[in-house]
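Multiple structures are listed underneath, in structure tokens.
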Structure 1
């Protein structure tokens, strides 16, 4: 993979503290629902597997995220560190969203990330399942954008 000269701290090798911070920064980016902003966290030639799609490079990542957030309304995401090594992080996540017809979903998944020396993600492998839920079953109620620091995480919510 080609590295970008732009550093994106925290940088590998990760510690428990920097891995948790890297996960939270990724969550914050995705909760912005700004494809251009999110794409800057990845190498220019980053490779993804997301469900049955395989975006490669920032341009395809932006296209993918644009389509995603056009159909996933009221998107709110929580990520949680699962494990880490020197330049890899595994997370579990859940996000809630509704479709154009008003059906709510909670999507659960796991991601494996690999970073270059500049802290940019060069590989992202995601496995995701969608569970239809009622509006009353929703647990992510903060205003769209960054999850408040005092909002419970996945483990706290029993997810």
Structure 2
């Protein structure tokens, strides 16, 4: 796994602030694909899925303001906030739901969890097959590109 310095530094910061998390958490989307070795891939932010209670605790501890409810037609989180004090913005999402292509809102929470060590910290991402399935559910053009990249890994 070869990660750009801003990606590495931001992931280490995420692992550090989530050391006290009580529930599982995951780096998802392009950051997770990069952890698995997808290349070349552009990681412009780090997306993290976590529990509502861990998100609320974290936000109060590090000073993140919870965003108002999303009006996005396909994505919603009960708790959402951005942490902008790192090389890359970190987006924390709790109780994430996705409006699937059939129009039904369904929860999206990984069930697998693979660990990756970066500079003496541990970060987590869904296993590769589950991550691929997440990209399929997202269904955006950039997710199709990510699927092609991770298919070259397997």
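Throughout, read-outs are computed from the coordinates displayed, never taken from laboratory work. Because the structure is a prediction, the values reported are computed rather than measured. Cβ atoms are built from the backbone, for glycine too; each structure is taken alone.
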#### Entry: Origin of the derived value 16.6 (mean count of other Cβ atoms within 10 Å over residues 33-40; candidates 1, 2)
1
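So helix-only ellipticity at 222 nm (-39500 (n - 2.57) for each DSSP H run of 4 or more, over all residues; to 500), computed for just one structure, reads -10500; which one of 1, 2 is that? Walk me through the intermediate numbers first.
Details: 1: -7500; 2: -10500.
It was calculated from structure 2.
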